[in-house]
Each structure stands twice: as structure tokens, then as C-alpha cells.
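Student: Structures follow.
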Structure 1
């Protein structure tokens, strides 16, 4: 999920990226709110994705 989010943000930028596109790439039902159950906003999703990348870099 976070890999798909990072790909979408990298390709489309934060403003251009949509939760629906991340859902589509992960294979979730688009527009059903599946991703929002785990991440309440696009900001929360990008924060989790970036935090994971920072953790990987520090390891």
C-alpha cells in the first residue's frame, strides 16, 4: 500500500495524486473508502509513506 502510494506521489505529485489511484494500484475497490479505514486523509498516507522511507534510510 505504501509502495503504491509512493509511486503515485512520485509520478503525479501530491496535488495530482488521488486516493482512488492508490486504491486502484493496490487492487482495492476504488471509491469505497477502503484506504480511508487505515489512513484518514491523503496527508496521513503520504506522512506514513515518507516516514517509512526515512526509517529505511536510517537502517
Structure 2
């Protein structure tokens, strides 16, 4: 029963996330890996943070 409850909570938390697929150049991938090691964060988190910073620094019209 405990495992079932944990799985239910996990599935509900994943509903707010969508998978995306895109290609990165080798250089961009290396930069992302360097950031991952330096910040001790996942690649997903780094990309989300970079996108948030970009939107805040230059709002869209």
C-alpha cells in the first residue's frame, strides 16, 4: 500500500512537466555538462533557470 501511495504522488507531481526533445551541438552539450558539475544541479534545472533568467532580463512584448 505504501508503494502505491508513493507512485500516486510521483505521477501527480509529474503532470506539471512535459518532455521535450531537441538537439544540441557538442560544444553546447559540453557547456551544459560543465554547468551541471559547477552548480551541482541537474541539466533540467540549469536549463529552466537559464530560461527564467532570459525572460526576466528581456521581457517579451
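Values in this text are rule-based calculations from the coordinates and carry no lab data. Bear in mind the structure is a predicted one, so any value in this text is a computation, not a measurement. Cβ atoms are built from the backbone, for glycine too; each structure is taken alone.
Student: For which of 1, 2 does distance in nm of label points 7 Å out along Cα→Cβ at positions 12 and 36, calculated from the coordinates, equal 1.6?
Tutor: Of the options listed, only 1 reproduces it.
Student: In terms of volume of the Cα convex hull per residue in Å³, which of structures 1, 2 is highest?
Tutor: On the way: 1: 73; 2: 152.
Across 1, 2, volume of the Cα convex hull per residue in Å³ peaks for 2.
Student: Give the label, chosen from 1, 2, of the structure having the highest value of distance in nm of label points 7 Å out along Cα→Cβ at positions 4 and 28. Let's see the in-between values first.
Tutor: On the way: 1: 0.7; 2: 4.5.
If we compare distance in nm of label points 7 Å out along Cα→Cβ at positions 4 and 28 over 1, 2, the biggest value is for 2.
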